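Please go over the structures that come below.
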Structure I
Amino acid sequence: MKVIESFIRGKYADQSLCEDGIVIGTGIVAVIDGVTSRGKLRWRGGTGGRFAKDVLGAYIMEHEDELVHLTAVECMRTLNCILAEKREEVHPGSIAITEYPRACIILYNSEAREVWRYGDCQCMIGGERHCEGKEVDRLLSELRSFIIRSGIRERQEAETGRGESGPPAQPAENGAVDAGREAILPLIEKQLWFENTPGPFGYPVLNGRNFADEMVSVWPVPDGAEVILATDGYPQLCAALAESEERLRKIIEEDPLCIGVNAGTKGIMEGMESFDDRAFVRAVQLRNLTY
């Protein structure tokens, strides 16, 4: 395995707030997406997402030699148990469902020659993309888009008296508060009850609370194939970092509120340079050598 390029960038200017992480070992390359916290608890001075990212990254680095010999399900179950143990150390006992530290992960195991995923991270293997999102996110993104668009049209009607469309809305036009985001927050909390639950609205995420073996994704990696692992901070994953970054820039320029081509459950607010943290790793599976 050879790493060609890697990159990580938080959505805020203060990079210490970034909840995405990258692990580059000798047999494992992983990208971790700490989930934006819904609760109010602090985790060693940071958010639940950053705590989960740090815990999982440190464990993979320390126990890589063991993890490469596990199956995908065994590996993901182990990581979920470690997150549960570390959660108990910081905040023991019962806590609200909104408070659990969470993360999604995708990793490349060069020993097994497979990519393993748990959550909504994405990858490209030999040019083939695997970028499935969550159905519940699509549902709430559409609702947020509807609320923001209706607010824009209402203001345009008040200003022009005719409801005519003006220029594309910019982040500042949505004010200090994302009205669409505020409207769907109660529903985002309700979706937590569908974590690691196969079926309608269910989705996988490491949370140290429950787990679903059947929600682990596995893809083989052919000899010589390039592998790209990334978080969902890239709305369109491309075959190289520069292309992915340029595509992100154009999408942000076209849809800064994230209500159109990049509809999402959150947009770009003041002080943010993107709608989400992002991490990208591109590696190649070296061919087997015979003598």
Structure II
Amino acid sequence: MKSPPLIIGHRGACGYAAENTLASAALAHAQGADLVELDVILSRDGELVVCHDLYLDDLTDVSPRFPGRARADGLTYILDLDWTELCTLRVGPRHDGTPAPRVFPPQPLATLDQHLGQLATLNDSTGRRVELYLELKSPAWHADAGRDLCAAALACLTRHNLTRATDPVIVESFDPAALKRLRFEFKSKLRLTQLIGENAWREADCDCDIMRTPSGLRDIATYAQAVATNLDHATAPFVRAAHAVGLDVHAYTFRADALPAGFVTTETALHFLFNETGLDGLFTDQPDVVARFLRR
């Protein structure tokens, strides 16, 4: 019998709280998420900072707090600040207003260690097993700066005794070279997910169109247990092709306040995504909305 689809809290419950913060992650846990998805980036002094963007300008109050720290492109990068500086910043709604204007109180940044500690505490206190879905942000960009994000993330997970395929963590990346390093160089037993985006996004040195083909999916199956694709490509034929080579399929990102094109209600959108395509999991900004649908 097929397992119920997974509810993946995208950057926590970022439809209601500042993304990737402890508050957002705790809310996703409370709203019924099966996994809490977080992004990780290295600071100048080597802390694993939970944040989606490599730079801070669209999310935080970095400009008034640290004037003159921007690079030539006008952006201030996490990699250029120490954790003692970063922890003074506050994360709010995105300044660019995407996906839709959202209003909630600002929250501090947090480290991966802090998030892992909170998740373990919440699981212990509730008796639930909510897992971490960890995205390694731009490993090649880190490598160009002389930093090994893969090694740093694995070291942190190991400190928290997260090393086995049965442990409550999945590691994901758009970069297939990074995931292959984890599997074959580091011999990691952790579950891995290959994120597939669009070539125009330039997330990694790979061809996303080829990755979606049967031969591309067969290659992914040699090092990963799942693929995660954007909603535009979450179709029944793609899901069937991935399942045929033993891969689960997750899709990103369902937003109740910005429904996929062609849908006017959350019910019809979620019915299509789960019942028509056969997805194994869905990233969402509103875990409670997806949980209510699945309960019904």
Structure III
Amino acid sequence: MKIGLHVADFTYPNGPAGLADDLTRVAVAAEEAGFARLSVMDHVWQISFLGPPEHDMLEAYTTLGYLAARTERVELLAWVTAVTYREPGMLAKLVSTLDVLSKGRAWLGIGAAWNGEEAAGLGLPFPGTGERFERLEETLQICAQMFAGTDAPYEGAHYRLARTLNSPLPLRRPPILIGGGGERKTLRLVAQYAQACNLFAGPDVARKLDVLRGHCADVGRDYDEIEKTVMLPLDAGERGEKIDDLLALLQEMADLGVAEAHGVVPRVWETERLELLGKEVIPVAARM
């Protein structure tokens, strides 16, 4: 099992003036500790269960470009891109640019979006749920077409692109991860379009993976082709007192076929916490 770091909070003790240096320290420490992936949220305000909306939040793809320049091996993605915040042709261009400048380390993490409050606050598009899923499917089709180098027109119900030219192409075709556990729509889109799914670790993971297996059978997709990932807290405690509990949870997920656990490390600017995970958790998880 691989371990990934999700940076979801940018309100650090040094404030905005120190944020660039703090993020560099976090990214370098994560890479040196052996984290496989590094992600940021695609939100423009902080989300409620992490803090008040007034807390610091950076734009995702600008931040990923910055992190690409300060790392060498760790894979990079937005966890996950809100589909309605960017036009799909521009999104494909953003991810392709990230892939070229990171020398082939970009993923496209994407979902149907959910934070209507921040969208209304900044005037971002946020149609109803049904339309957001329709736009998600069209965006997946457009990105796949542009990543593959096809420049044919695209004609959908919501998006019309006259020529899907994408030059330069990404160095590798960015894998697509779809976030969310919706059993009727989201997991069906995973079976049709994605290289990875993402679920929240919990008692329903096994059932949702069974649902995904069924969708794969329906569309003729090999279930084993899809990487299973989960989001969970990566909290080993200040001195490692929670390591055993964390390893037990990781083993439970690995036994279900989960290949990557991705999550937030409390007080991540204290990079000793990343070093602890690199010594005591990541090598053990790699053998699961």
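Rule-based calculations on the coordinates, nothing more; no lab input. The shown structure was predicted, so the numbers you read here are calculated from the model rather than taken from an experiment.
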Inset, instruction - Work out the source of 69 here, i.e. which of I, II, III gives that when percent of Cα pairs over 13 Å apart, for residues 155-226 alone is computed. - result: III
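Work out the source of -8000 here, i.e. which of I, II, III gives that when helix-only ellipticity at 222 nm (-39500 (n - 2.57) for each DSSP H run of 4 or more, over all residues; to 500) is computed. Can you show the working numbers first?
Working: I: -10000; II: -8000; III: -12500.
Source structure: II.
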